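Where a number appears in this text, it was derived from the coordinates with a stated rule and is not lab data. These figures come from a predicted structure and were not determined experimentally. Cβ atoms are built from the backbone, for glycine too; each structure is taken alone.
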Structure 1
Amino acid sequence: MDSTVVHAKKTTNEPVGVNITLYICGSKHGDIDNLFKGVTDSLNKIVYNDDRQIKAMKSRILACEKDKERSEVEVYLLDALGNIANH
């Protein structure tokens, strides 16, 4: 499985948005909101200081073959109006 990992040099205190796509084989999996929470909790103190900074989110589950299971996570900074910063 190919993967790209980008590490933040330091955590941010700014508001962020998070997009998560879960590629899962089969129909037996947890609730999407619980899966999202597990991923965002694991990023505390790594990407952002606290998951309360998440002000925008999108999550989806897509079917795939067993050998293609993965999670794709995008974290982006938001400006004071809640728009994607630097756009």
Structure 2
Amino acid sequence: MDAVQWQSPGSYLVLGSTGGIGAILSRRLASCGARLMLAGRDVEKLQMRVNELHARASPLDATRFAEVDSGVGQSVEPYGRLSRRT
């Protein structure tokens, strides 16, 4: 992640945060002090990741626009806005 600039601490919605690249990204952002809304379909895995990273959860299916839109809204509510990479 050194080649990409992230707003720190920042607030991020991470889709697919329960496995693979999403889990790695979530851990890295958390280690930098980011506020995270973690999203994923598997509620049990999502809750484990939320507990691990002291984040918030948004169970959703990223292939469904309405669910992603709702997840963004859930993220903006506590954090005010989401950060973006620059």
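Details
- Of the structures 1, 2, the one that 33 was derived from, the read-out being relative contact order in percent (Cα under 8 Å, 6 or more apart): 2
- Percent of Cα pairs over 16 Å apart from the coordinates reads 47; which among 1, 2: 2
- Source structure (of 1, 2) for helix-only ellipticity at 222 nm (-39500 (n - 2.57) for each DSSP H run of 4 or more, over all residues; to 500), computed value -4000: 1
- Identity of the structure behind 1.1 (criterion: distance in nm of label points 7 Å out along Cα→Cβ at positions 22 and 54, calculated), options 1, 2: 1
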